[in-house]
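Take a look at these structures.
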Structure I
Amino acid sequence: MDRRTFLQITAASTTALSARARGRSGVTPAPTTRAVVPAMELDEAYWANVRDEFPITRELIYFNNGTMGPSPRTVTERVTKRIEHVDSTGDYGGDYEAIRTALARVVHGENGDRIAFTHNVSEAISIIASGIDLNAGDEVLLTNQEHAGNAIPWLARKKRDGIVIKFVPLTDAQGHAFTDDEFITRVREAMTDRTRAISMPHLTCTTGQLLPIKRLTALAREKGEANGTPIWFLADGAHPPGMLQTDVRDLGVHAYASCGHKWLCGPKGIGFLYIDSELLQHVIPTWSGAEADQYWGYDGKLDFLSTASRYDFATQNFALFDGLHAAIDFMETIGFDRIEARVQYLTGLLRSGLRELQDGHFRFLTPEHSVTGITTIKLDRMDYKDFANKLMAAGKIRTRIVPEGNLEANRFSVHIYTSPEDIQKFVAAAKGVLA
């Protein structure tokens, strides 16, 4: 049978998740949209077949999906096929709306009309940071552990228009992560009558900490209504889609910036922006061109589209979008609920193995409640760069260093192509390096 059929049949044959399975992993998968939570995080034959779909070399243990997610073969094949079609026929178009609809399904947006295409998360954030109405002295709140892609677009706006950027800390003076309640308190304290926007990660790139976005958006609306001026909330969603089930409407965000090249395992160089109807009318395109308009003429008149398509324009490489569609098809065939359960199970194995090595060597920076695909540690007696280099030398294990926020830490991320054996090899190599 072909690969897709195998995935479908195996998925259909799984049974309910048992208490024993939960006990093995040490974590309980989050509630899913299905009545029965599949027991697929323990079906190693199934996941071995999934792993076979990824061409990433078996000589390498890849623990850096949080930076770049390798694509399954079906994605590369779709991209290549489309490029060959364009070069042989000159037909460079495609069904972009079907891909917007697929992305809307991924993040549970209203429909494809709220999805704009970008090249990456930074571009999506720049659309908002450059396009909303801000004046000198207006304030925007970020955290003190931002990826450059969320910080620089706002700092550029500060340089241009004199807005004020406030960085709200995520940890105390000793580096311990604040609880959700503590962080909410600090955001509330940072807000003033001049606060106009909040732009924060749904899940931090530094430690994998899940922020209480739903509570933050409620706070922004509460303060905005009290002040009589909206406070727009943008989530840097580079990580959750493809790893955690994501519902932008439930989160209450005005905009959500994400990409295809991380946990969705799509082509590199493609991203997207979800923007709700409330904010869309307040974000004027900064860069624009053909296909973004409802009407333009030599009478000097320009009317932008009333949909999020106003933010993408001109000739696009449809092969990349077609490849992203293939990646979404691949993920949906497995099931986003099953993917989330598998990632949480593997994360439980990883953290259990690390705890055995922890004493006197490092502490976890990732909060215990943030069971995502990302785990970050802070070494006590070894340089974080040396540790990463020695892991690569000892076991060909690719990880990520975390210089952001002066954390000087080490980050490990696992995904559906990761096996328990990979984790065992990683723990063994880490033990040797630490010794």
Structure II
Amino acid sequence: MECMVIQGGRRLAGEVRISGAKNAALPILASTLLGKGTCTLTNMPAVRDVVTMSKVLAHLGARVETEQDRYTVSLDAIASCEAPYDLVKTMRASVMVLGPLVARWGEAVVALPGGCAIGARPINLHLAALEKMGAEIRIEHGNVHARVRGRLKGARIYFDLQTVTGTENIMMAACLAEGTTVLENAAREPEISDLANFLSKRGARIQGAGTDVITIEGVPELRGADHEIVPDRIETGTYLVAGVITGGEVRVARCRPDHCEALLAKLREAGAELKVEKEAIQVRAGGKLKAVDVKTLPYPGFPTDMQAQMMALMAIARGSSVIAETVFESRLIHVLELQRMGADIKIEGHHAVVTGVERLGGAPVMASDLRASACLILAGLAAEGETRVSRVYHLDRGYERLDAKLTGLGAQVLREAERT
């Protein structure tokens, strides 16, 4: 395994370009199962989860060709309706092939996603919605077996909890269902809108994506289409925090500022200076940071995927802040590692009380998940001395060349084999 070694205390400056959003690329790849024809996807991020999803599609019978950030996908005949555990165990998003497989091919066998360090993410809402649309569901030996005779039927689906992957899975399935499907209390994330835009190019009839009520009128088939993946708003936020936490000045280019408004508001409140352009954000640390309270919420609220990075920033801010995690019950694991670096943080239930310190100190730390990896690297950039972040394989699931991009901004970051 590899680790990331950071020599802290270097002010970041320059421009960084944002890659395509992992959380948009994955459902869009899964949705290629829905129709005939060729789909050409550009601005695809070079991250491990995208590679894993491509392997799942290839196992199912798709032809997947890649050239830099361009993916060409086609599927004329299914080779298998089963997404086995060996392929899906490393990525919970693999469950998103369930809806497309049942909708187009009438059958799916998908391994149940395993545990997750940041908390339970059950798929019961996906299964209940498919049953309401006429699918027969059973769970045997760790696999979900889904079957439908003929086409799925349109239905009115109310999600008890907002679920991003559930909204995406059922929206995809509904595209080929007979009649109209209405999703109520649907998730509103930009990645859902990006998926809907792609499906609409293929002939789907979708209204309301980006709101909490999405209406899908089923069609007999979908065609191929070209699509550019939306920029990654979490990668955008991570580099904005990197600029601020090092007292630097960073221009984040090729991004979507309108997808980051909750984060931008908190950075301004903390004292950062921001210049927002149409497709870029310039951030500058404006003197001593001020502590601000943060509460994670579904979009358009403050994203849970930026909570850990924001906590690293608050660890060196003046005063005390309360960070409340309301989306995932176990997403404060990184607190213990930040404490090893000298952070003053106390956990109270799903809240973390962070009292800023003058400076953090480098230390060996261990990443528990994707965003915790980014959090610890950001803390290492601001710390005095050397920080070694182990288990950075988490990082490669969702960040494209983060070490190289940080180096381009002036950071001293090296990837090494872990010491034994």
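What follows draws every value from the coordinates through simple rules; no lab data is involved. Values in this document were obtained by computation on a predicted structure and should not be read as measured data. Cβ atoms are built from the backbone, for glycine too; each structure is taken alone.
Can you say which of I, II returns 1.00 when FRET efficiency 1/(1 + (r/R0)^6) of positions 315 and 363 (r between Cβ atoms, R0 = 30 Å, to 0.05) is computed?
Comparing all candidates, it corresponds to II.
If mean count of other Cβ atoms within 10 Å over residues 99-106 computes to 20.9, which of I, II did it come from?
Only one of I, II returns 20.9 for mean count of other Cβ atoms within 10 Å over residues 99-106, namely I.
Thinking of I, II, which structure, once helix-only ellipticity at 222 nm (-39500 (n - 2.57) for each DSSP H run of 4 or more, over all residues; to 500) is computed, gives back -8500?
It was calculated from structure II.
Computing FRET efficiency 1/(1 + (r/R0)^6) of positions 235 and 379 (r between Cβ atoms, R0 = 25 Å, to 0.05) gives 0.25 for which of I, II? Please list the in-between numbers first.
Numbers: I: 0.25; II: 0.90.
It must be structure I, since only it matches.
Tell me which structure, out of I, II, gives 2.9 once distance in nm of label points 7 Å out along Cα→Cβ at positions 91 and 147 is calculated.
It must be structure II, since only it matches.
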